[in-house]
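Scrolling down, you'll hit the structures one after another.
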Structure 1
Amino acid sequence: MIRNLVLLIVVALGAWFVLREVRRYRERRDRESETKRFAQMVACDHCGMHIPESQAIRVDKRAYCSEAHRRAAENG
């Protein structure tokens, strides 16, 4: 009887340890993929809206969300 109880405790502790490590691995993997998924954002110099840097229209060091805002900024 005691032997079965000790065996049950050892199995329960082993399962708890394995599940804890799996959870940590998943959290670490999700955190890493999250940083890769989100792009660097820049603010439009005309309206201030934030857009992904890859979609921004760049003129020198300025970024714009659309061609219309680029032209509007040039015209004053």
Structure 2
Amino acid sequence: MIVSKDTNPEKDLYYIGARVIEVLASRDGKEVDYVDLLSSLRSEMQITNNLYALSLDWLFLLGAIELNGKGNIQKCF
């Protein structure tokens, strides 16, 4: 769910998407591998594979990230 009424905002796509953008911004515009990005997030927070994939889908639909043919992720702004 993008925004839930749950008491754990860490499981909302808004929060996870913000953390993904934070990690991508710290890489100075360099592309990041799908698995490396997940491991970077897991070092800071607990995240499931499903929530990670959903947050990347949401960011892609918003145009905030793009994927290249090699599976690397890069922010668009």
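Rule-based calculations on the coordinates, nothing more; no lab input. Keep in mind it's a predicted model, so treat the numbers as computed, not measured. Cβ atoms are built from the backbone, for glycine too; each structure is taken alone.
Among the shown structures 1, 2, from which was the value 2.35 of Cα Rg over 2.2 N^0.38 Å calculated? The correct label is 1.
For structures 1, 2, calculate relative contact order in percent (Cα under 8 Å, 6 or more apart) and state which one comes out highest. If we compare relative contact order in percent (Cα under 8 Å, 6 or more apart) over 1, 2, the biggest value is for 2. For distance in nm of label points 7 Å out along Cα→Cβ at positions 22 and 62, the calculated result is 1.4, so let me know which of 1, 2 that is. Considering all the candidates, the number was obtained from 2. Here helix-only ellipticity at 222 nm (-39500 (n - 2.57) for each DSSP H run of 4 or more, over all residues; to 500) was derived from just one of the structures 1, 2, and that gives -16000; the source is 2.
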